[in-house]
Structure P
Amino acid sequence: MALTVTKTGPFFNGTNAPSNTTNMKFSQIRDTFRLNNPSGAISASELLRDIDTLNSTDPIVPDATENVAIAANPINTASNWKVSQFQGAIKFFDVEQDQSDNNANFNISALTEFNNNLGKTIKKKFILRGTHTSTNTGDAAAKLLTDAFNLTLEIHGNFYGAGGVGGTSSTISGTNGGTALSINGGRVIVDVKSSGRIWGGGGGGEFGGNGTPGAAGTCRKDQTITTCGGTLTCPTGFTLINSYGTGCCRLERWCSWGFCHNTCVQNGEAGTCRKEEPSNTPPTQSGGNGGAGRGFNNFSGSVAGASGGNGVCPSCVDTSFTLIAGTGTCSGDGGDGGNGGEWGLNGGNTSSSGSGGLGGRAISGTGFTIIGNNSNTVKGAI
């Protein structure tokens, strides 16, 4: 990670003007530290090290690790103040990040470059030019986990939260998108420049919902049987539903005195045998899964929800049977899954029992104000 630290100071130690280590004057200290009023008289009480993190937004003499660790003795906060305590004192503290930096779930609080000054009153600026990402909706792309006071985050780079997961038949609802930048508390200014991007992840789309169930119909098969002098007997499982004569089925020839003729000695009979059985029950069609939300884990992929299955009508298992018209019902189409949300937007809802995931926040937490934001630099709730 390429970070550059710049301190305004140290002063009165032979380095930065005023660099004199002896004969230090009140006017020099005033001109160096009381920048909002660098003229007129100044008292020693104004030059005490200011440790009031709750109220001090522009301390004349800030509390800083460097202002405590002065070799001679720290700049005092209440009494025993001495001019010599300013040897090596600093006024401001800046850190700048190189634009080539790429960080996942970037923990600003853990940076040693700040020299434990994040929680102190010294005015600090962190110029962020790199790219910061998350593929986990439960973890922000960048975060301040401890209170930071008088800190300005100057945003030139990118912060991309994770996209939510689409709902399924087991989860129904889409998950929420992830946060781009999380700030725990304190007093922080987020200054978003025109090239900056603080984009929360989109919420996952809701599951489409199953289609309406179908119902089995009745399948029928008719079979004609005949007999000549016997009993009409249907195959196993069939029922005789009608019978009718078919005319003579057996003739006998008689001859007498040189004359012959045929005589019907048996009439035939036919009948219709019928068998009915239920059709298959049309399977209930599954809804489509919800689309994935836009995020660093779905930077350019589709956010569209999947299509639900097409409804199916009842049919006869044995293809020699015929479905009786008007019996049974077709299953309904499964619902299409809701679309995942674009950056910072909610996932789409469907008619199912859940909801689309909420859009991820651009910035979450407390103790911050934001300037320079617009619809392109910031996407998601603040």
Structure Q
Amino acid sequence: MFSQLPMISKLLLVILILFILQFLGGYYQVKNYRATVRQIHKLGNVGIGQKKGKFFNGNIVMVASDGDGIIKGVAILDGITFLSKFHSVDEFLGKPLVGNSIYSFLEVTDGFDKNLMDVALDTKHKVIKCMSKLRVADAMTEIFNLFKRCNKYIDETMPWALAKDPAKQDRLATVLYNLVESITIGASLLSPFMPETAERIFAQLNSSERTMDELEMFGLYESGKKVTDKPEILFARLDAKEVQAKVDEMNASRQAPAEEEKKDDEPVIDIEPKEEITFDDFEKMQFQVGEIIACEEVKKSKKLLCSQVKIGSQVKQIVSGIKKHYSAEEMVGKKVMVLVNLKPAKLAGVLSEGMLLCAEDENGELSLMVPEKKMPAGAEIC
């Protein structure tokens, strides 16, 4: 039946079969890749690297190590078809891998590379610890400590000197890779706090934000990528004169309202003095804090309110001419100053057993005198 099909149909059928096989193979490889990552991650911190070949994808290597850099397991994908699977590797260049330090296989100068890697991988845990205690500022300090370590790494490795020596180009590539990888990790941790700055870092490095699981691994930056050829300054240095000018402007704006308040001070009121009283006369008056627990309008009166005022353990009924300025509902719950021992009198036929103290402005507006601080009902005013 296949032989009876036209040539173009045969070709399309073959292409379709190859496409299906490629799709199934890709799915199989991704599944195998994820399973291998999960399996080897159980052994320790994982680093993933890729060496590209001239004609094929080359090799993908996963290395698991403990906190001291001792290798616990290695897996490699080195086939050329989609049926390739990861397999474990026991030795490299005739030297056992498992049980040896990973740094014994790397070109490390005075431990600078190892220290930078350790700081980069440890920063995530320091940030998590700070955020668990809601110490946001401390978390950001830990992130910027990683960036400071990158700066120190540059001083230690002197890439500008390596660039001048043709024999040290491999070392230069390692140094630059370590820097890009570490900065990418730092930018990923910075992203929740400064998302726009983090995005600018990713754009310049031609990298992307890492997941929290990926921050456990060093070496995910794809080898062969190029950073931007038009770098920009993330935090430009501010001119001291410009900063001082802004500070002066802010100080001036703060002083302006204070000066306006002085200009807008309310006018004072002078009233005609009354006859002087002696201290003995003053001693006869008893002032206390009272709490209004009930209040109602006095019937057939346009000015009077009748308040039940709690003063200590007793309740006094006081009639006040403040209906124009306060409603009965407003009065309930207020702490007021009361002249307690004023001789009882009837106002509009209602008994009043004291006086509420008020202040009056030049327009005749009344304001109840209230304690500045919280005071219990019955507190003496002296």
Structure R
Amino acid sequence: MEKFFATCPRGLEPLLLEDLTDAGASSLKAIPGGVHFSADWPVCYAANLHSRIATRILWQVAHGRYATEDDVYKLAYETPWKRWCGPEQTIRVDVTAIKSPLKSLEFITLRIKDAVCDRFRAETGKRPSVDTREPQVRFHAFITADQCTLYIDTSGAPLYQRGLRQKTVEAPLKENLAAGILRLSGWQPGEPLLDPMCGSGTFLTEAAQMALNIAPGAGGRSFGFQRLKNFQLDAWRELLDSAQEAEKPAKFAQIYGSDISPVAVRAALANLDRADLLPAVSLESGDILEIRAPGDHGVMVANPPYGERLSELEELAAFYPQLAAALKRNFAGWACHFLSADLRKPKLMRLTPSKKTPLYNGAIECRLFEFKMVAGSNRKP
């Protein structure tokens, strides 16, 4: 059994636990921002392929205590990197630190990179080159007050990069956060789903993949584990074949999207078409204040603008009561979910949320507000 750490957007750790359990992981322990677990390599491959929530899955290769930068260098130098990769491969080193007394993250990153290169040169006479944009092998270090853990990234590019999205509009949501919100909303494939502010279609794409049982990692992207010397090709092919056999044919899945911006609708159409998901989704231009519900019940998810400047905040303060009126008028029987960093939202809408789930959109602290729309109810006096 190997030790791994899977990262995810903060707030989605319970969902990541579910994904890793489904993949066959053991000894799971959630902490803020991720989950520690043990697994053999096929389980690691399955988690990379199937988890809609994970950002990266990191394989632990070394762990030790330290007091100085030289101790961290020694730990990295004594790690047998040549077992897993070669000096002809490009590398990148990333460091995350919590409560570390070390003065400079940039300096310790450089020291770890030097240790890796020095070890390769001592063993092979060659040093790997650094590529910060598209490295073939990624190394991660996690440093606490007195301990350092070294990892090799089994994912490569972050797992929210499904290999699908082509066109974007302003501030698109990361795919794994969108998938997490869909799960938190309680939506189930076959139930009507609407994103009335769909942007480039991230919610729609994730929902369509879920409805058609398409593994998020099956879209043609590559993974870091494929470039390691211990890669088990037969095990990977078996997992990939099994995932592709489980996919359902593309057909309408009661997933609806709209946006007031025709540019956004065109971007969403292009992205869904590129992913061969267009048959599953109905898409049109429309204003959330005017559109009608596509059924007498269902789930709405939306990532509206947060407002950063004072003028935007004032505009949103005027918009929220209009939004509440439109929801009451047109969406009775629906559960409406809004991701927002604007904690004034329920008060300004004069609606009482049935749930408030803390989530992070990158570094931005947000809430996922759920409003259950029952005509004439849940309005604050």
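Nothing in this text is a laboratory measurement; each read-out follows from the coordinates by a stated rule. Just so you know, these numbers come straight off a predicted model, no measurement behind them. Cβ atoms are built from the backbone, for glycine too; each structure is taken alone.
General remarks:
- Each of P, Q, R could give P(r) over Cα pairs in 20 Å bins from 0, in percent, but the derived value 21, 28, 18, 12, 9, 6, 4, 1, 0 comes from P.
- Structure (P, Q, R) behind the derived value 5.3 of distance in nm of label points 7 Å out along Cα→Cβ at positions 251 and 331: Q
- Parent structure of the calculated result 149, given that volume of the Cα convex hull per residue in Å³, for residues 139-290 alone is the read-out and P, Q, R the choices: R
- Structure from which 2.7 was derived, distance in nm of label points 7 Å out along Cα→Cβ at positions 67 and 91, options P, Q, R: R
- Answer label among P, Q, R for the case where distance in nm of label points 7 Å out along Cα→Cβ at positions 75 and 267, calculated from the coordinates, equals 8.9: Q
- Structure from which -500 was derived, helix-only ellipticity at 222 nm (-39500 (n - 2.57) for each DSSP H run of 4 or more, over all residues; to 500), options P, Q, R: P
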